[in-house]
Structure 1
Amino acid sequence: MSPEHRARIEAGRPAFTERVRRDTGLTLKPGPFGISSRAALVLEKAAEARGAGEAFHDQAQNAYWLEGEDLSNPEVLRRLWATCGLPVVEFEAALADAGAVAAVDADVAQAAEYGLSGVPALVLNERYLVMGAQPYATLAAAVEKVAAASDEDETA
């Protein structure tokens, strides 16, 4: 990421934090910017295979966005893993799980195929892209557009 792009993102964080507070009532305390979240992504896939993917995802999101945690820190990730009821003795193996690593690689490849260059990014109905942290109204409008297009496709 270029220094200019990074500076633009960092400059926009206060406005984003305020918009989230205004729209949802949540007070964000985001974690460090520019870290590698790859290990967290691998652990989420490993947790998913153990039936705890959603729980791990939620814990990681809350840790980063609400608690200011560093998701590149192995001790933070180990604690999140355990918080989801996953055996700590499986933590290291989960980080190296070939299936989980391959699933993350596939997600990254798909994102590249879609031309995604930022997060969050939502692909709706495999046709519509919503890029970046958008206000609720933007997301609602996108969902309505997808629903309307689906209705048109069904009647055509």
Structure 2
Amino acid sequence: MYKKITISKIVFDKLSKHIEDFSSFQNTLLNDNELVPTAERKLYQDIFMQYCQHIQRLLKEAKINNSDDNSLPCVTLGSVVELENLENKRINKIMVTFPNANQPVDTRKKIAQTSYNSPVGRALFLKKPGDTVEVNAPGGTFQYRIKTVDLFTN
């Protein structure tokens, strides 16, 4: 059972559309050997299934309000995550995307993009604001606290 969350109607509608689109698009992803190597297909199939189930359950149990709040209860594909590096206290914003999916980003907002299957993307996937994550990346091991998760709005 999930903790009852409240989301705006805007977020509810966008997540509903997103999960509908993703459910039909995931087979295309799984069959693309450049995006999902054959040896990892089963792993990604399981990840995608868990992702869909998580979002569907969240939508089913969420309380909806009429605010214009763009906050998401967890990191999803296309979300913008504000992270605090626990070592140097720097704040970064990262958008979690599909591999090779360059979203049009307003460079004034200084939002980096990372794939869901990168070390950072994997560490963040489905985590919620307040969570601390450890990222094992080629440059070392880093710890971040998730400050906010929002819908991407351009």
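Every read-out reported here was derived from the displayed coordinates using simple, explicitly stated rules and does not represent laboratory data. Keep in mind that this is a model prediction, so the values were computed, not measured. Cβ atoms are built from the backbone, for glycine too; each structure is taken alone.
If relative contact order in percent (Cα under 8 Å, 6 or more apart) comes out at 19 when worked out from the coordinates, which of 1, 2 was used? Numbers along the way, then the final one.
Values: 1: 19; 2: 24.
Going label by label, the one that fits is 1.
If distance in nm of label points 7 Å out along Cα→Cβ at positions 90 and 114 is calculated from each of 1, 2, which structure is the one that comes out at 2.8?
Source structure for this number: 1.
For distance in nm of label points 7 Å out along Cα→Cβ at positions 74 and 138, find whichever of 1, 2 sits highest and give me its label.
By distance in nm of label points 7 Å out along Cα→Cβ at positions 74 and 138, the leading structure of 1, 2 is 1.
For which of 1, 2 does helix-only ellipticity at 222 nm (-39500 (n - 2.57) for each DSSP H run of 4 or more, over all residues; to 500), calculated from the coordinates, equal -10500?
2
Quick one: Cα extents along the principal axes in Å came out at 42, 40, 33 when computed from one of 1, 2, so which one is it?
Matching structure: 2.
Determine which structure produced the value 14.4 for mean count of other Cβ atoms within 10 Å over residues 42-49, calculated from the coordinates; the candidates are 1, 2.
That value comes from structure 2.
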